[in-house]
1. Can you rank P, Q by relative contact order in percent (Cα under 8 Å, 6 or more apart) and just name the one with the largest value?
2. Using the calculated result 1.00 for FRET efficiency 1/(1 + (r/R0)^6) of positions 64 and 96 (r between Cβ atoms, R0 = 30 Å, to 0.05), pick out the matching structure from P, Q.
3. Taking helix-only ellipticity at 222 nm (-39500 (n - 2.57) for each DSSP H run of 4 or more, over all residues; to 500) from the coordinates of each of P, Q, which one would give -9000?
4. Of the structures labelled P, Q, one was used to calculate volume of the Cα convex hull per residue in Å³, giving 117. Name it.
5. Among P, Q, considering only distance in nm of label points 7 Å out along Cα→Cβ at positions 24 and 48, which has the greatest calculated value?
6. For which of P, Q does distance in nm of label points 7 Å out along Cα→Cβ at positions 80 and 152, calculated from the coordinates, equal 3.0?
Structure P
């Protein structure tokens, strides 16, 4: 009985010509984009060295990709074979080490440039601020690896030398 009274009341309202109202609502969509950066891999092959002269290599780079407006600082550690702050490559498992440095590059527009080598050592203290590379637009940028091997290291034996350096990005 209660159901039929409700149906009669609803029918009476419709019959009385009360309009059904349609409404519009807005939907707000929000998102936050944080500064984002990623770094690629790089290999620097210095080739065969002439130990009588300093070897400079400015032909290699690493890809840094950030969004527009990113504030980014890149630091390097001193490598797996460092002695204090001196970066060194090692020949296999021997005690032979070859000193080298990676200098902090400069920024010219949306590209990087190498200073006169050897420049300021690129490490955890002397960092590379890449923020200016992303002022106008985001995307990949090549950051030069400015590597220098000083001359006169005649106490090392012949063979292949290697080191591994870790790059760290701080993005805000």
Structure Q
């Protein structure tokens, strides 16, 4: 597997991975799937200080060479200037490629990118029912900082958000 910056050629694959999560899970609080135009705009927003990365299959793996297996990104944490050195992260892996260490590799690469960009803190906001993501983040050094009770609603259920943090320096 190779991890590299996301490019416009990855938009359809990223969109498919993300839209499955939108429609089938509570991993994101988005309720409406993204269009290809939305995904291209998202990629443009993640081409600078807030990068998006993709994990792609290489020859000899269980997937076709070049197939996007997952993606990760950094986003601004809040819009006020005092929060400028804190970012929020996201990691999504194609459901057919899970259990292969892709999410951890993407998250480690994203942490390296955040440090290289000079960020001080990364926040992970994870749906309360997504214990796998909490465990992933804890495995690379994130620690629990709080739980927001019933702050989201999706699929007819109230959902908590678990907040974890990693300090980079």
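Each value in this text was obtained by applying a stated rule to the coordinates, not by laboratory testing. Since this is a predicted model, take the numbers as computed values, not measurements. Cβ atoms are built from the backbone, for glycine too; each structure is taken alone.
1. Numbers: P: 31; Q: 19.
Answer by largest value of relative contact order in percent (Cα under 8 Å, 6 or more apart): P.
2. Details: P: 0.35; Q: 1.00.
Structure Q accounts for this read-out.
3. Details: P: -2500; Q: -9000.
Source structure: Q.
4. Numbers: P: 214; Q: 117.
This value belongs to structure Q.
5. Details: P: 7.8; Q: 3.5.
When distance in nm of label points 7 Å out along Cα→Cβ at positions 24 and 48 is calculated for P, Q, structure P comes out on top.
6. Working: P: 3.0; Q: 2.3.
For distance in nm of label points 7 Å out along Cα→Cβ at positions 80 and 152, the value 3.0 is produced by structure P.
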